[in-house]
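Dropping the structures in below, format is C-alpha cells.
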Structure P
Amino acid sequence: MDSHRRTIAEAVAARWGDHRPGLWFEEQVLTHHEVAGGAAARAALFADLLPAGAVPHVGVLLDNTPEFPLWLGAAALAGAAVAGVNPTRRGAELARDILHTECPVLVTERARLPLLAGLELPGVRVLVTDEPEYGALLAPYLGAFPDASRAVPADRILLYFTSGSTGAPKAALCSQGRLAAAGRSLAGQFHVGPDDVHYICMPMFHGNAVIADWAPALVAGAGVALRRRFSASGFLSDVRRYRATYFTYVGRAVQYVLATEPRPDDRDNPLRLGFGTEAGAVDAAAFEERFGVRLVEGYGSSEGGAAIQWSPGTPAGAVGRAAPGLVVLDRESGEECPPAVFDSGGRLLNGEQAIGELVNRAPNPFEGYWRNPAAEAERRRGGWYWTGDLFYRDGEGYLYFAGRTDDRIRVDGENLAAAMIENILARYEGAEAVAVYGVPDPVTGDQVMATIAGRFAPLDFAEFLLAQPDLGTKMAPRFVRVVERMPVTATNKIQRAALRREGVRCADPVWWRPPGEQTYRRLTPEDAGTWRAPGDGMPEGPYIRAHLGN
C-alpha cells in the first residue's frame with residue numbers, strides 16, 4: 001500500500017506502468033496502466049473544455065461504467081471535483097443539482113439523455129460517452145502522462161449529495177487529502193492488497209462506493225469490478241466471475257441478496273469481507289452462515305465529521321466503542337446523556353434519558369457543504385459536529401445506533417428509536433425487510449407503524465412479538481403495512497419519509513391492533529365507525545376515516 005501518497009492524483013499516477021488487469025466491466029478489461037492513461041487523457045480534455053473563470057467541477061450522470069472511475073481520476077489530476085448526479089432525480093430537481101454545483105461540463109450516456117430533455121442548463125456542455133463525438137474529442141489526448149505534481153491534499157475532488165427528509169439535498173465537500181486518508185485507513189483496517197478485487201455494485205454517485213470501495217482499492221493497487229446497477233440475482237455470479245474479495249453495501253442490499261434462492265454451493269465464492277451499514281445483526285449473521293463471508297458494520301457520517309470502528313469484543317448490536325470526543329447529547333439541553341441501562345433480556349430500560357444525538361467534540365475532517373452556509377452552521381453548532389443521528393452508549397463506552405433524529409417516535413410521552421424496533425422486528429421469520437416510523441396521534445405524540453416486505457401472518461406476528469424479551473411495552477406496532485417490495489432509494493435506503501407521509505392511507509393492506517388486544521386484524525372503513533378508545537392515545541373514528549379517504 002502506498003501509505004506516503006497524500007493525494008488521489010498521486011495514487012492514480014502510481015498505477016502508470018502497471019500492466020496487471022485493474023478494472024473489469026461486463027466484457028471489458030483495462031489494465032491499471034490503461035486506467036491511469038485514460039484518466040490523464042480526460043484530465044487534459046477537461047482542462048481545454050473548462051471556460052475561463054469557471055469553477056473546475058464536472059458533473060457525472062452515469063451508471064457504474066468505466067467512465068465513472070476514469071473521470072474521478074481525471075478530476076484528481078486536473079485539480080477538479082466530480083459532482084455525482086443522482087439519476088433518480090427528475091425535472092427541476094435534477095437541473096437544480098447540476099446548476100447548484102456549478103458544473104460547466106456534464107458527462108453522461110445515451111440512456112440518461114431522456115432525463116435531460118427539456119431542462120434549462122445554461123452554460124453546461126454535455127458529453128455523451130457512448131457517442132462518436134466523445135471519442136473524437138478524446139483522441140488528441142490519448143497517450144497523455146498522468147502528472148500528479150500540481151495536486152495538493154486540499155484540492156476538492158468530490159461533491160456528493162447527502163439525502164435529507166426536508167429541503168434540497170446538500171452537496172458535501174471532500175478533498176483529495178481526506179479521500180486518500182480514508183482509502184489508506186480502510187485498506188489498512190481490512191488488509192487490502194494488490195491481489196484484491198473490489199466489487200463496486202453500489203452507485204458511484206453516492207459517497208459509499210467512492211470512499212469505502214474505490215478509494216481503498218486505488219491506494220492499495222487493488223483491482224475494481226463494476227456492476228452497472230446493483231442486482232441481487234447477479235451478485236454471486238459477478239463475485240465469482242471477477243474473483244472479487246471485498247464489497248461494500250448500504251441500505252437493504254444485503255437483505256435483497258439473502259432473499260434470492262439459496263443454493264448448496266453458496267459458500268463457494270472468493271469473498272472475504274463486506275463492509276457497510278444498515279444490514280443489521282440478524283441479516284449479518286444469516287449472510288455469514290449462508291455465504292461464509294463476514295460483514296463488518298461501520299458508522300461514518302456522510303460528511304466525514306464522525307466515525308465509529310468495530311473492534312473485537314464489541315457487544316452484539318453495538319457499532320463500536322466511542323473514540324475520544326464522541327458523545328451522546330440531549331438535543332434540548334446539550335447535556336451528555338446517561339449510560340444505557342438494560343434488563344436481563346437486553347431491553348433498554350431508560351431510552352427516554354439515554355438516547356440522544358451523536359456529537360463529535362474533537363477535531364474532525366468535515367469540510368462543509370457547497371454554497372450552503374446555513375446547513376454548514378447547523379452541523380457545526382457550538383464548534384462541534386452534530387451528526388443528526390441518534391445513539392445510546394453503554395457503561396463500557398460502546399455506542400448503539402438508534403436511527404436518524406427525525407426517526408424518533410414519541411408514544412405516551414416516551415421517546416422510542418425506530419432503529420431499535422426495526423432490529424427486533426427483523427427477527428420475524430416472514431420479514432425480508434422492515435421499516436418502522438411514527439404516524440401522528442390526534443391527541444398527542446405518535447403511534448408506531450411498521451411496513452413489512454415479505455410474508456405476514458397476523459397471529460404468528462402477534463405471538464412473535466410476545467416472545468421478544470427486549471420489546472418494550474410501547475414498541476409493538478399499532479399498524480402494520482404489508483408490501484411485496486420495500487420502497488427504496490437508488491442507494492437501497494428505505495424511503496421512510498414517503499412511508500411516513502402516506503401513513504395508513506395507502507393502497508397496500510394495513511393491519512392494526514385494537515386497544516387492549518394482542519392480535520392484529522385488517523384495518524377497514526368499518527373499524528373507523530366502531531372504534532372508540534378515549535384515553536388510549538389511539539386515533540378515534542374520524543381520524544381513521546380521514547386516513548382511509550372516507
Structure Q
Amino acid sequence: MQLSITDWIIIVLFFVVFLIIGIVVSKQSGKDSKSFFLSDRNMPWWLLGVSMVATTFAADTPNFVAGLIREEGVFGNWIWWSFLLTGMLTVFFYAKLWRRSGITTDLEFYELRYSGKSAAFLRGFRAIYLGVFFNIVIMANVCLAAIKIGHVMFGLSSYQVLLIASPVVVIYSAFGGLKGVLLTDFVQFIIAMVGSIWATIYIVNLPEIGGMEKLLSIPEVAAKTAMLPDFSKPELLIPLLIIPLAVQWWSVWYPGAEPGGGGYIAQRMLAAKNEKHATWATLFFNFAHYALRPWPWIIIGLASIVIYPDIASLQAAFPNLNPSFVKNDLSYPAMLTFLPAGLLGIVITSLIAAFMSTISTHLNWGSSYVVNDFYVRFLRKEATGKEQVAVGRISTVLMMIFAGLLALILEEARDGFNLLLSIGAGTGLLFILRWFWSRINPYSEIAAMVISFLIAAFFFVNGKLENPWVDIAGHWQLVLGVVITTIGWVAVTLLTKPSKAETLNSFNSLIFGNESKFKGFGMKILGFFAGVVGVYCTLFAIGNFLYSNIILALILSAVVVVCGLVIIKSFQKTD
C-alpha cells in the first residue's frame with residue numbers, strides 16, 4: 001500500500017525523537033550499571049507504571065487478541081485476562097518486598113534468599129536461561145508480528161523489516177539504558193493508545209461495516225461478542241475460563257505476569273523511588289493492561305470478521321505473503337490497510353512504538369542478567385562500572401540479532417504464547433511461596449525448572465509428530481504439566497535441607513524486619529479481591545457501554561468506585 005508524505009513525516013519524526021532521547025540520556029546512563037539498569041532507583045510510579053503497560057503492548061499483542069476473537073470469541077481472552085490475579089497478588093503482597101530487597105535484578109534474589117554453591121549455580125544458570133534463551137524466544141515472537149505488519153503495510157520482506165526496525169531500537173536501548181527505555185515508553189504508550197482508539201473508530205464506521213450497532217447485529221459477529229463462554233459447553237468453559245482462573249494464574253510463570261513478580265516488572269519495582277511508588281506503579285499497570293487497553297483490539301478483531309471472514313480471504317488479499325504466515329492473527333494489520341493518510345501514519349507509528357517498547361525493555365532486562373548475574377558474578381568481579389555498561393551494550397546487540405533469526409521460523413503469535421505457558425507450567429506456586437516458606441531451597445527451583453522444561457519439550461515434540469505418542473488436548477497438557485512439576489518440586493523441597501539458618505535470618509531481617517511475615521494479611525487479601533473485582537468490572541463496564549448495555553455498564557461502574565475505596569483503605573492499613 002502507498003503511504004502519503006504526511007504518513008512518512010510522522011514515522012520519521014518518531015524515529016528521530018527516540019534517537020534523540022537515547023543520545024541525551026546516554027551520558028548519565030553510562031556512568032555505571034546501577035544507572036544503566038535501574039536509573040539510580042529514583043523513578044516515579046506513573047512513569048514506571050506506564051512503562052510496564054507499554055512493554056506489554058508488543059507489536060504482536062493486537063494480532064494475538066484479534067486472532068483469539070476470530071477463533072474463540074471475546075471470551076477467548078480469558079487465557080490472558082486470568083493473569084490479572086497474578087498481577088494483583090504482586091501489588092498487595094510483593095511489590096514492597098521487591099523494593100525493600102535493594103537488589104539490582106530479581107535473579108540476585110537467589111543468593112539473598114538461598115545459601116551455598118547451589119544458589120550461585122541457580123543464579124548463573126537462570127541468567128543465561130531467562131536473560132538470553134527465553135528472552136530471545138519472546139523477542140522473536142514480537143519480531144514475527146513486525147514482519148507480518150511490515151509485509152501487509154509496506155510490502156517488505158522479512159529481512160527488510162528486521163533490518164529497518166532493529167537498528168534504531170538497539171541504538172537507544174544500548175545507549176540510553178533503563179531511563180531511555182522509560183522515557184521512550186511514555187511517548188510510545190500515548191501514541192499507541194491514540195492510534196489504536198482512533199483507528200478503531202474509523203474502521204467501525206467504514207461503509208462495509210456501517211457503525212457499531214450494525215456490526216453487532218451481524219450474526220457471525222454477534223456470535224463472537226460474549227465476554228463469558230457458554231456455561232453449558234464444557235469444551236469451551238473448561239479450557240478458556242475454568243483452567244485459567246483455577247489453575248493457570250498461580251501455577252504458570254509467564255513474562256510480565258510472573259507469580260510474585262519478576263523479570264522486567266521486578267526491574268521497574270526495583271527502580272522506584274520507594275515502596276509506595278513500586279506498589280502504585282504495579283497497580284496502575286494491572287488496571288491499564290487488563291481494563292483500559294484491550295477493547296480497541298477486540299473491536300477491530302470483530303470488524304475483521306466482516307471484511308475477511310476466513311483464512312482463504314486473507315490469503316487472497318495478500319497473495320505474495322508466505323502461506324505459513326497467513327493465520328487469524330494477520331487480520332489486525334490487514335484491517336489497518338483501510339486507514340486514510342495521516343491516521344495511517346499515526347497507527348503505523350503506534351505499532352512501531354509497540355514493537356520498540358517491548359524489544360527495548362527485553363534487551364535492557366536481558367542484558368542486566370548477563371552483566372549483573374553472570375559476567376560480574378562469575379567472570380569478572382572486579383569489572384568497572386563502564387566495563388559493565390559496555391558488556392551490557394554488546395549483549396544487547398547480539399540478542400537482537402538472534403531474536404531476528406529465530407523470528408524467521410515462527411508462524412503465529414499464539415504459538416509463542418502457548419510454548420511459553422507450557423515451559424513455565426508448575427513453577428508459579430514456588431515463586432509465590434519462596435518468600436514465606438523457609439523449606440524452599442535452590443534444589444526446589446532447579447527441580448521445578450528442569451521438570452517443567454522436559455514436560456514442555458515432550459509435548460512440543462509430540463505435537464509435531466504425524467502420529468503423536470500421546471493424544472491430549474492442549475489445556476490438559478498444561479494441567480498435567482502443573483501437577484507433575486508441582487509434585488516434583490515439593491517432593492524435592494521436603495527431601496532436601498533448607499538454606500542455612502544465618503542466610504534465612506538475614507533475609508527475613510532485611511525483608512520483614514522485626515515484624516511477622518504475615519502482618520496485615522487480612523487487609524492485603526481484602527485489597528487483592530477488591531483489585532481483581534474492580535479491574536474486571538472496569539473491563540466489563542467498558543464492553544457493555546460499547547455494546548449499548550447502559551444500565552449494566554453503570555452498575556458495574558458503581559462497583560468499580562466501591563472497589564477503589566476499599567483498595568485505598570487497604571493501602572492505608574498496611575503502610
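Taken together, the values in this text are just the output of simple stated rules run on the coordinates, not laboratory data. Computed from a prediction, not measured in an experiment: that's the story for all the values here. Cβ atoms are built from the backbone, for glycine too; each structure is taken alone.
The figures follow:
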{"item": "Per distance in nm of label points 7 Å out along Cα→Cβ at positions 354 and 514, the highest-valued of structures P, Q", "result": "Q"}
{"item": "Structure responsible for 4.1, with distance in nm of label points 7 Å out along Cα→Cβ at positions 314 and 450 calculated and labels P, Q on offer", "result": "Q"}
{"item": "Test item: helix-only ellipticity at 222 nm (-39500 (n - 2.57) for each DSSP H run of 4 or more, over all residues; to 500) calculated as -7500, pick one of P, Q", "result": "P"}
{"item": "Given 77, 53, 52 for Cα extents along the principal axes in Å, calculated: source structure among P, Q", "result": "P"}
{"item": "Comparison of P, Q - label where relative contact order in percent (Cα under 8 Å, 6 or more apart) is highest", "result": "Q"}
